[in-house]
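Please go over the structures that come below.
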Structure 1
Amino acid sequence: MEVTTLMPRPNLEYWQERVDLAAAFRWTERLNLHEAVSNHFSLSVNEDGTQFLMNPNQVHFSRIKASDLLLLDANDPDTLSGPNAPDATAWGLHGAIHRHCPHARCAMHVHSIHATVLASLADSTLPPIDQNTATFFNRYVIDESYGGLAFEEEGERCAQLFSDPKKKVMIMGNHGIMVIGHSVADTFNRMYFFERSAEIYIRALQTGKALRVLSDEVAEKTASEVECYDDQAIRHLSELKSILDEEGNSYAQ
């Protein structure tokens, strides 16, 4: 059963959404999927997805609390000139995604080691060599046109690559990954398993032996079956929050 030890802050909107996102930051740091203070997550909170929560500028994931999260408007051109402005590259990527991709309710960008190794290969394809990698069969897009730091022009370009709602992972060539989903739990779970999948593939390549690649039919069947396990993502995040609560972690403050 999930432990609830902290009361909501009545002066802040979207408290449960804030708590979920803060927990994702804390656990991402614990898994060492983050990179210094350079990565960012966002979660839309209105119907068309243009208003969203995002981490404050260059705060370490291990310190982010629910009350710290910024509430931003993707259509506000003055966001970067206002007080407590977000990181410019975070705004460039996430602002564009929440303007153009209403199906991307949540977006998580990391430079996790194995996914970034995959993104650095001339061929960044992730073949279905086990159940985890098969989960992503035909469900990712590879960006092969990296253009430098993701300020607004680069963010707009990247957002266009998410035009197919079926593809919820962007392997950002020479950069990292962007993962989207319909909730914090859905997106965090996908990010977690993509990093595990990339690690499995990279370690398999390191053996120098031939890979046992699944057929397209079995890979698609596996991916479709995994998509029906939405409760697993919900339980995954719930369990992580329970662990954090039992430890007295400050994420939900």
Structure 2
Amino acid sequence: MQVSKSLRFFLISSLVLIWIWTAAPSPAQVPQPLYVTHAIHDPNGTGKFYMGREIAQVMGPGGISWLDRPERKTEEMPNIVLDALNLKGNEVVVDFGAGSGYFSFLMAPKLNKGGKVLAVDLQDEMLSTIRQRARALKLSNVEVNKSSETDPNLPPQSVDLVLLVDVYHELSFPYEVMTKIRQALKPGGQVVFVEYRKEDPNVPIKEVHKTTVKQLQKEMAVVGLVPAKVIETLPLQHIEFFRKSE
């Protein structure tokens, strides 16, 4: 059957529009303006607010000793996080905001030759530390990847899982970064957040470095990520799984 040029153009245009509508959240969902600033704010915050939450100051290379502290094994129980990820071995896993690579080097031994860890960070000092440790440990499946404040620098549909441990609350441009992360997920891919419980006043962490389940779910909704499950077996943190919305 012959199809006219006008009809063919109409069909192609319709498919493109459908793809756009399903690939990104509706503009009506996106807060306007995205970010607001307040002169009076938490001294540990930046004064920049996103969807009612103040963005925290970024931990610099001076915090490596805190990230690598031996007490972390008992205070945060990273083994529970690793078990929750349920890695099969052949995944491409992103440790986003990797810092010193603490979780990168915990995940790497769980992967086989078909899998790898992409340790993504904004700070050159952190990436240099990860490179040095990967060489020292002779781990060839840990790769470093430099991000910008707005872009994780990950190709579309290239990763199976993105892990953010105690880092999301520090992102200067969370909407832009999480939109890019969503695009980087393969079909069936997941984003996993580990964040200190803001619901619990007894968690001994500065308030701007905590996040509630409700707040995180609200912020993920505008970038097209929906809750998959929440695990509450850690002593101080939530483990929150998200997937792409249909």
Which structure, out of 1, 2, was relative contact order in percent (Cα under 8 Å, 6 or more apart) derived from, given a value of 17?
-> 2
Which of 1, 2 yields -11500 [helix-only ellipticity at 222 nm (-39500 (n - 2.57) for each DSSP H run of 4 or more, over all residues; to 500), calculated] = 1
Taking distance in nm of label points 7 Å out along Cα→Cβ at positions 170 and 202 as the quantity of interest, name the structure among 1, 2 where it is greatest.
-> 2
Of structures 1, 2, which gives 15.1, 48 when Rg and Dmax of the Cα atoms in Å, for residues 42-185 alone is computed from the coordinates?
-> 1
Compute FRET efficiency 1/(1 + (r/R0)^6) of positions 74 and 178 (r between Cβ atoms, R0 = 35 Å, to 0.05) for each of 1, 2 and report the one that scores greatest.
-> 1
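A short reminder: the numbers here are calculations on the coordinates, not readings from a lab. Computed from a prediction, not measured in an experiment: that's the story for all the values here. Cβ atoms are built from the backbone, for glycine too; each structure is taken alone.
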